[in-house]
Structure 1
Amino acid sequence: MALQLIALSPIVLISSYLPFASPSNFSYPAIFNFGDSNSDTGGLVAGIAFPLGPPNGQTFFLKPSGRFCDGRLTIDFLMDVTGMPFLNPYLDSVGAPNFQTGCNFATGGSTILPAKANSTSPFSFGIQVAQFIQFKTRVHEILAQDKKIQQFLPFEEYFGQGLYMFDIGQNDLDLAFYSKSDDQVLALIPTILAEFEIGMKELYYQGARNFWIHNTGPLGCLPRIIATFGMDQSKLDEIGCVSSHNNAAKLFNSQLHARCVSFQGQFPGANLTYVDIFSIKSNLISNYSQLGFKQSLAACCGYSGLPLNFDNRINCGETKNLNGSFVTAEACNNTAEYVNWDGNHNTEAANLYVSSQILTGKYSESPLLGDSHLLAISEI
């Protein structure tokens, strides 16, 4: 029987999601994640002391958790399905983190291309890959000296058997639009993806075999992007998103898919899955009311009111003097009614919807193989 989650409200989903999960259907002993804020479980906060205070984390963790969200991320829900704990950030050394079932190298603001001096995150994809290599080397060294610490570190075979997840590239496109023409942004995509492929190959040479790649979402539907680039109605599509940014995301995804097919062909030993996050998130934004949401393009935590509730001058949770008055970017009363959390990231409710759709298997493809590693989970 297929997993039926699509028509349920976000609140019902949150309360009923986990009982459907069957850890036995997920065979990976560890997960190693690379990416940006969409899957950052605390890396940027730990790495550069990035200020991410309340109300972030209020829905699930009841306090800031290092996540750019009111609660859990898509990767958190996927970890729940495996029966494994949430991934600890590689950069967080406080609190005796346990890395036995994986490690998270993702950090908010990260790009595929090398970071610049003014980048939000210095931990671009190449750095994350280098951190993984250092992590793997140190694990081998430590285990050779002291087997007692095995309970906190992956078994050596986990590096070959584990799943390597990727959700990165959105920031490369996002940042490019601030300094380049639309055509120049599109022309930059092959360079971005060439850098991504270099990192993928390096991980393969390090023994990685199972790759799980999320394409990028509809960038033009973020409240921040609409507020910045969409004031001219002619630049918006039929659902109110900025066309130029979504077109760039579509081209990026098309070329990413082609790279995945090519990579699979070059390395037959690889087991690669491409996940269409763009379609999942676009469907959510287009059909939000039928899915139990009340706002698709407005930020839950922001300032200025509808339709976007976003002001570039003030971040979620901040209090500032704007035009002579002190104002606060506060959270909405019911986060489950909103798709967007802070103008840039999904709410926990939206992340739950995304994860539920991933688990149906309908949006996952293994190039040249034509199947999905998670199809078994949709038949329970």
Structure 2
Amino acid sequence: MTLPRRTGRLERLTLPGVLTTEQAARTVAGIAAVQRPDGAIPWFRGHHLDPWDHVEAAMALDTAGEHECAEAAYRWLADHQNPDGSWYAAYHDGDAARPTDRGKETNFCAYLAVGVLHHYLTTGDEVFRERMWPVVADAVEFVLELQQEGGEIGWKREPDGTPLTEALLTGSSSVYQALRCALALAELQDAPQPDWELAAGALGHAIRSHPERFADKSRYSMDWYYPVLAGAVRGPAALARLDERWDEFVVPGLGVRCVTPNPWVTGGESAELALALWAVGDRERAARILSWIGHLRADDGLYWTGYVFADKAVWPEELTAWTAGAVLLAVAALNGDEPTCAVFGGAELPRGLEPDCCRP
């Protein structure tokens, strides 16, 4: 995989109508202020940390050049990985000694691969990549233990070790992106992983061609756009998918609903849809959605999680590091930040080996 050229910092996070340089700097500082001295990044101080959102915030810090903060976040994961390659679903205030949900969610554990590749492409730090490779490899092996015969990924292992075989389209799509990033890391490590290639191919095929293999969560906007965001569906099919339910989920001037028919738009879903639109070449609509969610921005640079427009009320009253992180990553992609484009655009990421399942 080609190592992108590393260019500017805050200028990559400036977008007319969305963020000025000063606003971007304040958002970066807001995320950094949430981070604990040990590297953990909870949703906000006093709330919980989950591994997926922790990585999302770390990637945002890297886009701004805060590489030491991002590396500390990945070090936290390396230091607190469970023996089976997993992490717990939630830790109180990011305290590794205080897990509040001992379930182990597959997409939470897989997402480390996206963050590690992003950090490496941002910094070129070979020592970091070498140190994190076994952490990523163990996490991937944990996740693939829950892959089902149809390619889909069971979403969770219960605290007692019981695997839940039900697959979620959003979670499996996120795992697909992570597997492709893990395969890219394997290439850099010169450590071929043929089983991962088969797993990624089967998973991508299931997402594209077999909706019946996933639980019906079609009321949630993430199930609508995540196959596009994660790279499983691209090209004309991706644009058709996004157009098909646009009017159901998009509230002009406000953002993207989390779930229909609830009158609630969220910053995270809006920023992720913007990333999905960018990934399929629709930069205009992506920038427009990012401009709409300025109403969720707080004075400290962070973003409110959501807004109930029927009541004209912010809800819940929480400023989350991961929402701010998603906004920064979307802006970075729209501005051509090469590491961010690499992991979300996916043009050079391995695709795995697709099965013969539906071929004549």
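Rule-based calculations on the coordinates, nothing more; no lab input. Predicted model only: the values in this text are computed from it and were never measured. Cβ atoms are built from the backbone, for glycine too; each structure is taken alone.
Each of 1, 2 could give Rg and Dmax of the Cα atoms in Å, for residues 211-266 alone, but the derived value 11.5, 35 comes from 2.
Hey, FRET efficiency 1/(1 + (r/R0)^6) of positions 147 and 203 (r between Cβ atoms, R0 = 25 Å, to 0.05) derived from one of 1, 2 reads 1.00; which structure? Label of the originating structure: 2. Among candidates 1, 2, the computation of FRET efficiency 1/(1 + (r/R0)^6) of positions 67 and 227 (r between Cβ atoms, R0 = 35 Å, to 0.05) that gave 0.95 used structure 1.
Each of 1, 2 could give helix-only ellipticity at 222 nm (-39500 (n - 2.57) for each DSSP H run of 4 or more, over all residues; to 500), but the derived value -15500 comes from 2.
For FRET efficiency 1/(1 + (r/R0)^6) of positions 83 and 195 (r between Cβ atoms, R0 = 41 Å, to 0.05), the calculated result is 0.75, so let me know which of 1, 2 that is.
Numbers: 1: 0.75; 2: 1.00.
Label of the originating structure: 1.
Across the set 1, 2, distance in nm of label points 7 Å out along Cα→Cβ at positions 43 and 139 reaches its highest value in structure 2.
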